[in-house]
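Next come the structures, one after another.
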Structure P
Amino acid sequence: MAHFKQIIRIAIIMLLLNSFTYAKSFSYDTAHSNVGFTVSHMVVTKVHGSFNKVDADLFWNPKNLKKSYLNGTISVASINTKNEKRDNHLQDKEFFNNNEFPTITFKSTSIKAIKNESNTYTLKGKLTIKDVTKTISCPLKTKGPIIDPWNNERIGFEATCNIKRMDYNIYENNTLKSGELIIGNDIGITISVEGIARAN
């Protein structure tokens with residue numbers, strides 16, 4: 001009986017250690033991450049852009065998703081559409097109004113696993129652009145964690161979602177002769193993040 005109790009104690013300890021192993025805080029690896037967007041231009045094509053300066057606060061524990069969070073802050077001035085004149089124009093009042101609202105923020109409110117799909121979740125959170133905050137929902141996938149050649153633990157997060165720019169007071173609304181918007185209202189957002197585990 002004593003031997004059996006000892007085995008139970010060891011099993012409990014191992015389970016606790018395993019749960020601590022899963023709970024990690026990760027830093028945002030700028031060199032291997034991207035926050036990008038696409039928007040229709042004159043109906044016939046799409047403009048692609050990204051933000052070069054992003055800060056993220058990432059905590060991941062798949063065994064306790066209620067404790068997990070994926071938060072981010074984006075510098076509006078770091079927008080990059082591969083056209084300097086356009087990037088400068090996007091700082092103006094009718095677009096992001098960088099003088100008054102220099103950052104875009106996302107704060108996760110819930111992460112829920114999708115049944116029968118491994119490493120697949122629904123991420124919900126509050127997205128703030130300019131003076132508007134709205135709740136958005138995104139499919140989220142994770143990859144890893146893995147150990148890199150330098151003994152760093154890494155994990156990947158991939159999410160996509162769609163928003164309406166006019167919902168966030170980005171009101172530039174010039175139209176073609178056909179009446180369609182020169183710059184589309186629908187914005188596709190893609191997020192690919194590589195996180196590096198912080199030292200405990």
Structure Q
Amino acid sequence: MAETIALVDYGAGNLHSVHNALKAAGANGVQVTADPAVVRAADRIVLPGVGSFGACAKGLRAIDGMVDALEERVRGGGVPFLGICVGMQLLATRGLEHGVTKGLDWIAGEVRKIEVTDPKVKVPHMGWNDVALSLHNRDSTLLEEGEAYFLHSYHFAPDEAHDIAAMTDHGGGLVAAVARDNIVGVQFHPEKSQAFGLALLGRFLEWRP
């Protein structure tokens with residue numbers, strides 16, 4: 001029986017590109033949805049996100065019942081979950097972009113502005129950069145080392161080192177991925193990361209946490 005992959009549409013994601021990338025990675029049952037009932041029935045869930053933390057959090061909470069559906073299916077039901085870019089950042093306790101905004105608080109930590117001391121290092125962090133696996137995390141079976149495409153001005157700083165699945169370097173270390181149990185979030189864009197990104201999505205489609 002074909003699996004259903006819910007690609008959550010809350011007005012803040014690059015849905016067309018992510019949908020196409022999931023199909024290219026082998027997914028057949030992708031449903032772009034703003035319906036909590038579809039999310040509750042899904043076998044896998046992908047939460048994309050572009051823009052500011054506050055706007056994304058507001059957009060997600062504006063859909064009646066969506067946060068509850070995500071809580072029930074991901075944290076309660078244990079289905080595989082992938083957060084992309086701001087969709088990964090929303091896993092945090094709070095974001096500090098344009099004031100303090102509550103996140104989902106699935107992985108304790110906060111999303112802060114990237115601060116660099118070298119004037120040659122520009123913000124936003126944009127373009128291709130290395131992804132290096134963290135030795136502290138045991139839930140990062142989806143991830144491999146390589147190069148991925150990043151575009152962000154804020155970064156996720158988890159409270160616990162063991163939640164960090166991968167790092168990158170941009171004037172200092174930045175978290176490239178977080179992972180805990182059936183939840184993985186990546187700061188980079190798999191849909192823009194060519195073979196590296198498609199391979200990650202392919203592993204996600206086969207993942208049995």
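Values in this text are rule-based calculations from the coordinates and carry no lab data. Remember, it's a predicted structure, so these values are computed and weren't measured experimentally. Cβ atoms are built from the backbone, for glycine too; each structure is taken alone.
For the read-out distance in nm of label points 7 Å out along Cα→Cβ at positions 115 and 147, a value of 3.1 was computed from one structure; give its label from P, Q. Working shown, then result.
On the way: P: 3.7; Q: 3.1.
Considering all the candidates, the number was obtained from Q.
Tell me which structure, out of P, Q, gives 0.3 once distance in nm of label points 7 Å out along Cα→Cβ at positions 35 and 51 is calculated. Before the final figure, lay out each step's value.
On the way: P: 0.3; Q: 2.3.
Structure P accounts for this read-out.
Using distance in nm of label points 7 Å out along Cα→Cβ at positions 59 and 171 for the comparison, can you identify which of P, Q gives the largest number?
Working: P: 3.9; Q: 2.6.
By distance in nm of label points 7 Å out along Cα→Cβ at positions 59 and 171, the leading structure of P, Q is P.
Kindly point out which one of P, Q the value 3.7 was derived from, the read-out being distance in nm of label points 7 Å out along Cα→Cβ at positions 27 and 131.
Attributed to the structure labelled P.
Work out which structure the value 23 belongs to, where relative contact order in percent (Cα under 8 Å, 6 or more apart) was derived from one of P, Q.
Source structure: P.
Computing percent of Cα pairs over 20 Å apart gives 62 for which of P, Q?
Checking each candidate, the match is P.
When Cα extents along the principal axes in Å, for residues 83-162 alone is calculated, the result is 35, 33, 20; to which of the structures P, Q does this value belong?
Q
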